[in-house]
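Asker: The structures come next, written out as structure tokens.
What follows draws every value from the coordinates through simple rules; no lab data is involved. Note that the coordinates shown come from a computational prediction; the quantities given were computed from them, not determined experimentally. Cβ atoms are built from the backbone, for glycine too; each structure is taken alone.
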Structure P
């Protein structure tokens, strides 16, 4: 398994319970794909440089995870269709 860093921007205005559900859902997806999340950091609200989906603010989450190579494409496709997520970035870490 390789190490990756995943940064996710989600819509603001959600309750802390909804944010917790999002984190749990994301970690479950990672686990279902044969990986594991080793660290999660909530980076708070940030003002966006330009509007994304009508939003001018987003909440940022940063995950450090290990994932098999075949799970990367599946994770990206699952993140792409999630309505809560404005943007995501998954990078490999050496």
Structure Q
């Protein structure tokens, strides 16, 4: 997985500006079920926002771990919201075309 460039990160952040978080991290934290939900959301949408309702002090560590487990990019962590991106492996199903 190639790292994202600064312009690609900016492009992805712009695309998520009006998006609502699809997944929320609560008291249970980053459980295997939550990681699987993120994995499915990334497959369906490619670009996903996750809101931290709990574990706000560990949000950076949890976000990095979730990106690693889902083999996705942690695009940004703004306040209590993390943005994840993973390109769909099927070119016909890709929804986000990144600038090179």
Structure R
């Protein structure tokens, strides 16, 4: 289990390094990871994909987003534009709440 989590984190890290557009979109990151893990996916029906998804052939979306958060925590240069925007807006929101 621990090895599987580390493996997902490493795969996510590589994808974030190579494809900056994935840094701000968990859905795109998840599907890109699935496409990387299953080279035959493009030739499968929705029904075949669904069966694999339900039976755990692919990592859970939650695991991928958790891995992304951990990777971006450890490697700040892999954070996306939305992180920067959230940080800039956080101070404004905080000041608005305190008033």
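Asker: Given structures P, Q, R, which gives the highest value for relative contact order in percent (Cα under 8 Å, 6 or more apart)?
Answerer: P
Asker: Matching task: 2.3 is the computed value of distance in nm of label points 7 Å out along Cα→Cβ at positions 40 and 72. Pick the structure from P, Q, R. Walk me through the numbers on the way to the answer.
Answerer: Values: P: 2.3; Q: 1.3; R: 3.4.
Traced to structure P.
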